[in-house]
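Participant: For reference, the structures are reproduced in the following blocks.
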Structure 1
Amino acid sequence: MSASLNAVATATAQDPARTEPLAVLGRDVTVPLVTGGEVSYAALDYAASAPALQRVWDDVAAYAPYYGSVHRGAGYLSQLSTDLFEQSRATVAEFLDCRPHDQVVFTRSTTDSLNLLAAALPAGCQVFVFETEHHASLLPWTNAHVTYLDAPRTPDEAVAVLERALADRTASIEEGHGPALVCVTGASNVTGELWPVKELAAAAHAHGARIVLDAAQLAPHHPVSVRDLDVDWVAFSGHKLYAPFGSGVLAGRADWLRQADPYLAGGGASRKVSRREDGGVDVEWHTTAARHEAGSPNVIGVYSIASACRALTEAGFETLVAREQRLVAKVREGLAEVPAVRVLSLFGDDAPRVGVISFVVDGWNSSHFAAALSAEYGIGVRDGLFCAHPLVRALLGGEPQAQGECGAPEAAPGERSLNAIRVSFGAGTPDEHVDRFVGAVRELVANGAKWQYRTEQGRCVPQG
């Protein structure tokens with residue numbers, strides 16, 4: 001556990017402040033129940049996409065009439081939008097505590113950010129990645145030699161496994177070898193557990209490797225400091241940071257990005273294009289972040305990320321984490337009281353974690369259980385393998401059944417499936433939603449579902 005993240009987790013455990021949740025869109029939405037009537041929707045799938053902060057929505061609405069193209073327009077709205085776009089870049093850099101020469105590149109998502117970095121890897125690069133990663137950070141490295149590391153069972157073991165792998169590489173390479181990159185998550189999208197990022201970064205750098213942090217699940221819940229964690233790059237998505245407008249961030253060292261071909265070739269990435277006598281074209285590409293931002297950028301998405309960064313900073317992460325840890329404790333204590341429930345964990349019960357908890361229920365198909373939570377209680381959770389198939393398989397100790405998108409099970413209601421249920425929450429989650437979830441789990445396990453369900457396209461849905 002890095003010192004900064006561990007300090008926050010320890011401080012919040014001692015100060016479970018009862019503050020109000022941040023205002024988010026959808027907090028007043030009601031949904032129908034199959035048993036009759038309506039109930040306010042309990043959105044407990046923050047790990048997939050968090051609701052937009054009301055502050056973000058208001059900022060975007062205020063800017064929308066002034067929307068214009070960026071970087072090359074002479075008109076007032078274009079210049080205003082350009083200033084806002086570049087100010088947003090500075091806001092994100094401040095939010096991440098970037099170093100002076102780091103670049104902030106705007107992308108579509110964490111997946112897009114890591115694929116951009118993968119495309120920028122120098123020739124001969126070797127990538128080290130734990131099998132516990134989300135597919136966004138597990139799969140992009142197709143043009144590199146990849147070493148997949150087994151799932152560790154403690155944070156110390158994670159560091160030791162990486163050190164051994166890097167030491168083996170150092171011992172076996174010849175002079176003139178290519179560089180190395182380590183990719184690691186900050187917080188698991190399956191278990192919510194915090195990873196020892198600072199220690200992993202130190203191990204990587206001690207062996208001449210670089211490290212990229214997948215902060216998709218970390219940035220919405222904890223402060224992320226590029227300097228303090230000493231990572232080379234960090235990637236995250238706006239739609240998990242309460243800014244769901246289709247943008248993401250890759251921030252960090254500029255050298256590999258400057259030397260690589262543009263991620264997309266087109267307008268905005270080029271400084272100068274000229275015809276050659278042989279009929280071809282010569283292109284001089286930008287060396288700034290614009291090199292990898294070809295085309296018309298998502299100004300709304302970028303501005304929404306900056307707005308969310310400001311809102312979270314102003315709310316104070318110490319306060320936000322304190323409240324979230326109280327909700328985490330409430331959920332874990334409630335689930336522990338139900339013998340049929342098994343919570344999934346790599347590092348054990350005492351490991352610090354964010355508001356992401358996955359579990360299985362004896363005798364239940366996970367899709368059936370999630371469908372009943374939705375249809376009978378108005379609670380939205382996620383079931384399946386969460387785009388982290390190797391990790392969930394390791395935690396469950398077996399192969400899943402046939403899968404749909406991201407591991408949706410092909411199974412009939414009532415059958416046990418090797419998939420899991422995930423509940424996730426954050427700064428906008430009211431206490432009532434968590435209380436309702438815990439009560440619903442108890443009732444479903446004790447009494448079963450009140451409604452009949454059927455399988456439709458691999459998912460359990462209410463009958464009729």
Structure 2
Amino acid sequence: MSSSAAPSPAAPSSSCPTVCAPLPVLGRDVTVPLVTGGEVTYAALDCAASAPALQRVWDDVAAYAPYYGSVHRGAGYLSQLSTDLFENARRTVAGFLGCRDDDQVVFTRSTTDSLNLLAAALPAGCEVFVFETEHHAALLPWRGARVTFLDAPRSPRQAVVALERALAGRDPHGPALVCVTGASNVTGELWPVRELAAAAHAHGARIVLDAAQLAPHHPVSVRDLDVDWVAFSGHKLYAPFGSGVLAGRADWLREAEPYLAGGGASRAVARRADGGVDVEWHDTAARHEAGSPNVIGAYAVASACKALTEAGFEALVAREEYLIRRVREGLADVPEVRVLSLFGDHAPRVGVLSFVVDGWNSSHFAAALSAEYGIGVRDGLFCAHPLLRTLLGSDPQAQGECGAPGASPGGKSLNAIRVSFGAGTPDEHVDRFVTACRELVRDGARWNYRTEDGRCVPDTSATPTAA
């Protein structure tokens with residue numbers, strides 16, 4: 001999503017319009033025990049890692065489950081039904097992503113799997129350009145290529161300029177690929193994808209968009225953004241685990257060796273007289289979908305795409321901006337909290353915020369949110385170590401003992417806390433989170449905690465620290 005095209009935050013309001021009601025998700029009524037006694041409805045505020053499945057998606061999957069059958073090679077009714085459902089899911093995803101007519105949609109296991117598939121399909125001698133701010137799924141798959149890592153930019157414009165400078169010195173006739181996120185999994189900030197795509201193409205490079213954090217929150221169009229490929233995960237798009245997508249140009253995928261060798265990827269196989277095997281591989285998406293496909297996973301992703309489209313991204317974005325304002329304004333009242341950002345406080349973002357708390361070990365803070373308030377967040381380095389190094393001004397490393405301030409000898413934080421929300425998050429969950437942060441900073445934890453396997457956990461053998 002281009003930063004210039006990102007919606008501007010609306011003026012603060014005391015309530016969200018009724019059209020912004022949260023979408024029904026699984027687990028919305030689940031209660032969890034508190035270490036201090038009693039139970040509370042669980043507040044799932046770790047959507048950037050895995051979002052709760054939409055109830056609509058789960059209902060669709062449950063309705064199909066009795067009709068489950070083998071895909072592509074079965075003559076029976078259920079097999080034919082499952083094959084149609086699988087291929088229709090591919091078309092639904094292509095429409096959701098605004099794919100071009102000749103693009104391929106390949107079903108994978110996740111964003112990580114998608115980017116590793118693309119990495120395996122790179123032409124010989126391909127150069128890869130990637131910002132150090134990427135998730136490890138986008139940083140690490142390119143080990144067989146010549147990789148240029150770009151420093152973390154401090155503005156969208158700086159990102160474009162840095163990429164243009166890096167690409168200017170390369171041979172424009174050789175293959176090259178730029179990999180960039182659409183929205184940071186650490187700061188939530190939107191990246192200038194359209195401008196980066198234009199810069200890449202101007203220098204003869206292609207670009208792949210990591211839309212794992214963008215697709216659940218904003219519309220993504222391969223055609224409008226002019227990217228060559230897009231990758232995302234079902235479990236961040238309100239579908240169950242185990243499904244992902246790589247969609248985009250077919251030529252590199254068609255010319256590459258199959259990602260996995262096996263049934264489904266091959267059109268014909270014959271033994272040779274010398275004992276070897278001749279194989280004719282498919283040149284469609286099936287080339288990289290060897291084995292029996294995850295038809296339920298593909299159907300779930302397509303169901304999520306339909307549900308988000310029907311809900312309307314305009315309403316979803318409006319509600320999310322409202323929740324972002326509530327969280328940011330609430331945390332702004334706690335001087336000890338510092339929200340992390342590359343592009344500045346007013347940069348457009350999705351519902352992902354990371355922060356540090358003066359005097360707190362992040363694991364301790366996250367453990368207290370869970371054990372004492374029933375709030376699930378994430379702490380640590382979020383599979384983005386180079387970015388956290390830049391944002392925190394310190395080398396990411398293991399924290400000290402639970403209860404000790406999570407800072408290096410120089411006073412810099414070593415890890416962070418991330419809160420993230422989405423289409424199914426009710427107001428009460430973010431309000432409870434803000435209240436809990438204020439109380440923990442003001443009063444401290446009400447329970448004793450200990451370190452276990454490097455993480456803070458409630459010490460169940462201890463008594464509360466306060467009445």
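Participant: Of the structures labelled 1, 2, one was used to calculate distance in nm of label points 7 Å out along Cα→Cβ at positions 244 and 308, giving 1.6. Name it.
Facilitator: Going label by label, the one that fits is 2.
Participant: For structures 1, 2, calculate FRET efficiency 1/(1 + (r/R0)^6) of positions 196 and 292 (r between Cβ atoms, R0 = 41 Å, to 0.05) and state which one comes out highest.
Facilitator: 1
Rule-based calculations on the coordinates, nothing more; no lab input. Keep in mind that what you see is a predicted model, and the values were worked out from it rather than measured. Cβ atoms are built from the backbone, for glycine too; each structure is taken alone.
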